[in-house]
Structure 1
Amino acid sequence: MWVRDHLDGLWDDEDFVSWYPRDGRPGLSPAQLATVCVLQFLLNLSDRQAVEAVRCRIDFKYALAMDLDDPGFHHSVLTDFRDRLGRDNRADQLLSLALDRIREAGMIKERGRQRTDSTQVLAAARELTRLELVLEAVRAALEEASRDTPDVLDDLVDADWATRYGRPVRLPAQPSHPVTRLKQAGADACQLLQCLPARRRGPRAEALRQIMVQNFLVDARGILRPRTEKDGRPTGAVRIISPYDPDARRAIRGNTRWNGYLVHVTETCDADARVNLITDIATTSPIRDTQALPGIHTRLHTRQLLPAQHLVDGGYISTALLNDSARDHRVQLVGPVKASGAWQKKEQTGYTRDDFTIDFDRRQVTCPNGQTSTTWLEAPAMAPYTAARFASRQCDPCPDRPACTRGKSARTVNFLPRHLHELQAGNRTDQQDPRWKRLYATRSGVEGTICELVNAHQARRSRYHGHRKTHVQHILTGIAINLERLASRAHPHRPRGLTAFQRYLDSRDLTWECWWRQGK
C-alpha cells in the first residue's frame, strides 16, 4: 500500500510490451502479475495462497489497483509469468525497472557506497550416489520419451525395464551388487540414447547423455565401463548432480559443502541514508567471487547505479580487479588483498617478497643483504608476473639463506608490473590505517541482508529446478525486501531504551559500554 501511495506502483503495462507478441488474445496485466509475484515472495506464499489473497484481501486489491469485485485469476498464471520472466535476462530488467522508479523518487543515488557478499543456495534436488544418479537419469529420460515420443520405446522396453525403472529410485545405504547394477544402467542408457534421434531428444535425454559422458567410457576393447579416478572423472564444478537440475553443481568452501548455486547480493550503505536498498542480485554456479564481480559492475553501470566505493570481502578482491574497476567504471574497491602464500608469510619468519627492493627503472631487485639480481625475466608463460633471479654465487655463501629460500637453486622473486605492484602495496598499506578499518567495518552490515534473505524469505533453498528459475526467485525476493524497507521508513526504528540499572549507573557517573547507545 505504501508503494501505491508514494510511487504509484513500480511498473506500468507499457514496460512489458517487448515481452509479449503483438497478435493473440488480450492477456492479464503484466504489471499486476509482477506485483503479485513480489508480494508472494514478500509474504512467503504459495501460488494458490497468493491468488487467494488477490481475490480476498483488500490491501492486495489496493496495491494492484483492482476493483473490489475483481475475481482475480487462476494460480497457474503465476507459473506462466515466471517462465516468461526467466527468459532473456528479464528478471534483471524487472529489478532495473523497480530501481528506476525508486531513483526517480529520490530514494537512491549513483556514486554512493555499496557492499556485496555471497552465500550458498541449495538446489531443489536430492543428493544422489552415482548409481542413483544414473538410474534416475534413465528413468527421467524414459518418462520424457513416454510423453513426447512413445513410439520409440515399443521395441525397447520389456518387463525387466519395467522392474528397474517403473518407480523412482530409492536405494539403501549399502545396495546389493552396486557395480553390476551400475554397468546394467549404463548399458540401458546407451540403448535408450540410440533409440532416440538427436533431433527428438528433450532436456532429460540430453542430461542423460551428459551424465553418461561424465560417468562412463568405452575402453580399448570396446566395452562400456564406469569411470574411475584414474580415468579422470570431472570435477564438481562441471559434474551434473541431478537429471532434473542440470545447472546445479557440487561446491566446497572451507568446511561447507553443498549442491546448488551461489547468490551474490549488493546493497547501498551510505552513511546518511535512512534505508539500504538492494541494487543487484546475481545467481551463479559455485564460481570464484572474483569471477562474479565484473558482471555486477556491468549491471550496475546499465542501471546507472555504480558506486564510488564498493566494499567487498577478500574473496572478491584481486590486484587486477582493483585496477580494472578503477579504470573501467571509476569504482574504488575496498577490501583486503590476499596475503602472499609463500612459506615465509605463513610461518611469519624469513624474508618475504616485501623485504626486497624493486627498481623498475634499472630492472633489478635488491635483497635485504644488498645483493642485486642478475636476471630480469618477463616470459609470456608467466604473464603478467615478472621474475627476478639471483645467482648461486650470491645466495650460497649468504648466512641468511635458510631464512630466504629452501630450494637448491638461488632465490627467485616474482612480482606484478609496476602499476599493479604499486596498487597492491598501497592497498596493503591502507589496511593498517584506522580510517580504512572504520570504513571497511561497514561491509559487515551486508551479513544482515544475507540473514534476512535466508531466514525471513527462505532464499537458502531453491523453490524451482534450474538456474533461471532460481534467479527469478532471488530477484523477486530482493525486490520484496526493498519494498519492505521502503515501507518501514514511515515507521522508523526507535533505539532501545535504558534499563533501570543503566539509569542508575548514569546517575552515579559510572561508565558502561554499549554499541547501540549514541552520544556515549
Structure 2
Amino acid sequence: MTESADYIIIGAGSAGCVLASELSSNPSNSVLVVESGPMDSSFLIDMPRGIGKLLMPGNPHVWSYDVSKGGNRGTEVWVKGRAIGGSSSVNGMIYARGFASDYDRWAELGCTGWAWSNILPHYIAMEDHELGASAERGAGGPLRLTRHPRDAIGAELCEAVIDAAAEAGTPRVDDTNASPEGGIGYQSRNIWRGRRQSAAKAFLHPAMSRSNLTVSPDTDVLRIVFEGNKAVAIDVRDKAGERRIVANREIIVSAGAIQTPKLLQLSGIGNASILRGLGIEIVHDLPQVGQNLREHFYLQTKYRVTGGSLNQEFSGMKLLWNVLRYAVAHSGPMTHAAQELIGYIKTDPALARPDCQIGVGLYSMGKGPKGLELDSEPGFTIGGYPMHPRSQGEVQIASSDPDAAPVIIANYLADPKDRATAVAMVRYIRKIIAQPAIAPMIIEELAPGTAVATDDALLDYYLENGGTAFHVAGTCRMGSDDAAVVDPSARVRGVSGLRVVDTSIFPELPSGNTNAPAMAAGRHVGKMMLAGG
C-alpha cells in the first residue's frame, strides 16, 4: 500500500512546527512531517546553555557546512539545526521579532499581505510573555517567553552596560520587541522555568496527540517527485531504506535557507543551465533559487572587567556545580540565553530606525589548544552586526548526489554601505564602553584592541574575525515579480502543489534574529492555507 498524506511538510524547524500545528488543527487534513534529524530529547536541548555543545560541527543535532566568506577571506563553518524543532532546538533562544518597518518593507517589495498589520496578530496569538498582554505583545499563547532576570549573577555589570548605553544615546526599554525605536534592555527569551521553549515544544509536541498528524524523524528527503509541473510525492530514505510518499494535496518545504534551495535544485527547480550540466531533469527554470542569500555578519568585541563576569561559572568545579544545580532545580547560569542583554542602536542619530543589533554576554573567550576556551580572568563580550545587509551571497548544488554538500558563498560586506555600517558599529560599542556608567569597570579592551584604530584597520579586523550570526535567509525570495521564487502565498512559481515556508522566502533580513519571524511565517501561511489561500 502506498504511503500518503494530504500535506507533507519537509523539515520540523521553526516554521514547519507551527505550520504542522495549524494544518493538523483541521481533523479532515492528514499531515506528515519529515525531519532529517533525531527527536529533540537531548538534555542539552532542554538546558539553555547546552548550546555550547550543540553548536559544534559533527553534533548529530546540526547540519555543518563549509562556507566561503567571500573575496579572499577564506572559509568558515556554518551549523544549522537538524532535529525536531530545527534551529529552534539548538539556537540561543533570543526572541526578536524585528521592526514593523521590516514587514512593511516586505510588502513594498511585492510581498502583499505581509505588512506589519498582517503579521503582528500572529505574534500576539503565539506569545505568552511574562510582561503580560499589550497592544504590541501577547499573553496566553503557546510560546512561553521570559526576560533575563534582573537579579541574576552579573546584574551589576548588566546595569552598568544599560546605563552606559543610555548615556551614549540608546535608551533603556522594558521590551525591545515593543519599542519602535529600538533601545537596550534585558533579553526576551524562549525560556520558561529554566527550560528551552522551542517551536517543537510549543507547537509540534502538543499537536502530536492528534491522530491526523504523523512525525517521521531520522528521515532524509532525497527529492520532490513531479508529474509534469505538479509536485505529487517525495522520495525519502531512512534506516529501512528508500521509499516514496505521495502528497494528496500539497508539499511544503520548510527545510531552511540552505537545505530548501538545495532540495529544489535537486528536484529540477533552479537555474536550468546549471542543473542540466549536472544531469538533472528540468521541471522549471527558476534562476533565483539559491540567490539573494542574506546573512548577518557578526563580530564580538571583548573586554576585561573588574567583576560581574560569568567566566568562572562555566569552568572547573563551578561548571560541574552549575550543571548539577540545573539538573536538580533548573536554576542558575545554565538557564541563561546566549546573551543577557539586547540592544538596537543607531550608529547615526539622524537615522530613521536602528541599523545595528548588539548583544551583551557576560563571558569572554579566546583561542586555546582545543579551540575556543573561556578566559581565566573576568571578561564580557559585546557582539553585534549591521541588521540590514545589502550584500548578497548564494547557495548552489555542485552534484546531483543528495548527500553532496552545496557550494555556499556568504559574500559578507561586499556592499560599501555594509562596510561603513560595520565600522560605525564597532565605534559605537567603544562609545558605550567609554561612558562614565561603565568605564570604572573596564580594565582593557581585549578585542579588537586599542591598536586597531583606523577605519581601514577596523574593517580588516571585522572581515578577518567576523562570522555567521546563524540567520541565513533569502535564498527562495518571495515577491510578486516573475523572478521571485515564491509568490505572497508561498507557492513556488511555475509549478503546482508546492510551497516554501521558512526563512528562505524572506526578501530581506528582519531587524535581528530570525527564529521568531520564521514561526510567524509558519502561522501566517498555515492560516492562509486553512482559509483556502
Structure 3
Amino acid sequence: MVAGVGNVLIAIIVAVVVRWGWKILNWAWLNPKKLEKSLKEQGYKGNPYKLLKGDVIELSTMIKEARSKPMPLSHDITSHVLPFEHHIFNKYGKKFYTWFGPKPRVFVADPELIKEILSRPNEFQRPDREPLRDSIIGGLAVSEGEKWAKHRQIINPAFHLESIKSMFSAICLSCSEMINKWERLTAGSGVVEVDVWPFIDNLAGDVISRAAFSSCYEEAQKLFCVQKEQMELVLQLLFIFYLPGGRFIPTKANKKFNQNRNELQAIARGIVDKRKKAIESGEASNNDLLGILLESNSKETKENGVGMSTEDVIEECKLFYLAGSETTSSLILWTMVCLSLHQEWQNKARQEILQVFGTQELHFEGLKHLKIVTMILNEVLRLYPPATMVLRATHKETKLGDMMLPSDVNIIIPIIHVHHDPKIWGEDATEFKPERFSEGVASATKGKGSGCFLPFGGGPRICIGQNFAMIEAKVAIAKILLRFSFELSPSYKHSPFAMFSLPPQFGAHLILHNI
C-alpha cells in the first residue's frame, strides 16, 4: 500500500517536472527559434538567437559605451541615444529585428505601417504585463480594451482646454518661482553659468504637483522625489527584466525598488483618500487634475454603475506625475539647448512674445498666437522626442501591410529614427529648422501623413496630456525669454540619453544673461 502511494507521488512529481521542463524549453528555445524562422520568411533580418540572453549583452555593452562620454555637438543624436538599434539598422537595413532575451523585437519604421499599427490598438496592444516596468508606468499607459476606453472617457475632462485653463495660474506660479531663483543667481553681475537641468526638472515636478494635486502639494512633492529615484533604479535593473522571476533576485537595487513601490502606493493612496474625504464632507473639488478626475468618475459611477476603483485612480495619479513631468521637462530643456545653438531663433521667439504680451503678464488666450514658439517646440520635439520608441505586441497571428506577423512578437516603432529620416524630412533632417513647421505639421511631413511625426504617439491612444505639456512649455519658454538671453557654456556636454523620456546625462550648463 505504502509502496503504491510512493509510486503515485513519484509519477506525479515526474509529470510536473516534465511539464515544466517542456514549458521552459519551449519558452527559452523552441518558441524563439520558431519565431526567428517565421520572421525570416517575412523578409526580416537580425542576429541569430542566443539562448536566454538574445542581444541583451551586446545591447547593454553599447549603451554603457555610449553613456561613458558625451557625443559631438550635433542634432544627429540617433546613434548616441539608441546605439545598438542604430548598429543593427546599418547592418541589416530597415527591416530588422533584435532579441530582448527570448523575445524578438521587430522594428517598423515605415510611416504607413506605423499609422496602421497605431490605428488598430485592439490588435497591436502593449506587451504582456511586466511587474517591474508596470510599477513605474501604470494607468492608461498599460490598460487595454474596454478598461482603457472607460478610463480614457473618465479622465478626458481633466485635459480639456477649459480644465487646463483653470490650472494656468498654477503653471505660471511655478515658472515664476524658477525664474526668481535664476534672477537671484544673476543678481550681482547680471550673468551666471548654471546647470539649468535640475531647475527645469524640478519645475516640471512643481507644475504637476500644483496642477494635479494642488491641496496636497507637499505629499505630491514627496511622490515626485520617490518616483525619480525609482526611474534611476530601473536603469540598474533593466537587464534582468527578461529573466523569469528577475524582480525577486535579492539585490540592493531590487530591495530598494520594492520599498519605494510600497511608499509610492502609500503616498498616492493618502492623496486620493484625503481628497475623496474632503469631497464627501461637502468641500468643493479643486480645479486640478485629481479633483476633475474624481468628479468625472463620480458622475460615471452614478450614471452607469461602474467607474474607476481607488486603485485605478492611484495608478492614474502616478502616471500623471511620470508622464506630466518627464515629457515636459525634456521638451523645455532641449528647447533651451537648441535656442542656445541657434541665436537667431532665440531672438525671433523673444520678439514674438513681446509683440503678443508686451510688458504685461502672460495670459492664456495669448498662447495661441505664439506661432514661432510653436514652430520651435515642434522642431525640438522632432529632433529630441521625449519617447524615443513605442512598444507594441502581437497576441495572435496578425496581418500588417502585406505581411503576417506571428503571435508573441514585440513591435518597436523607432520614433527617433522616423523623426530623423532624410527620406521623410529631406537631406536637412538632422538640422534645426523650425521653418519646416511654418504651415503646420501636415505640410512639414510633405504629405506623408501622421505616421511621420509622433512626439506624443498617435492613433486613438495618443497622449492625453499633449495639450497640457505644450501649454506648460510655451509658458516656461516665454517667461525665460522675456527675462534672460542664454548660450551654451564652454563646459556644456551634449548627452541626450533614452530613459522614460530624453534627459541630458551630464546636465545642461548654460550661461544666462539678464535682460
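None of the figures in this text is laboratory data; all of them are computed from the coordinates on show. Note that this is a predicted model, so its numbers are computed, not measured.
When mean projected area of the Cα convex hull in nm², for residues 329-504 alone is calculated for each of structures 1, 2, 3, structure 1 comes out greatest.
For helix-only ellipticity at 222 nm (-39500 (n - 2.57) for each DSSP H run of 4 or more, over all residues; to 500), the calculated result is -12000, so let me know which of 1, 2, 3 that is. Going through each structure in turn, the value belongs to 1.
Which one of 1, 2, 3 has Rg/Rh (Cα atoms, Kirkwood Rh), for residues 297-384 alone, as calculated from the coordinates, equal to 1.19? The structure behind it is 3.
When log10 I(q)/I(0) by the Debye sum over Cα atoms at q = 0.08, 0.10, 0.12 Å⁻¹ is computed for each of 1, 2, 3, the one that comes out at -0.55, -0.85, -1.22 is 3.
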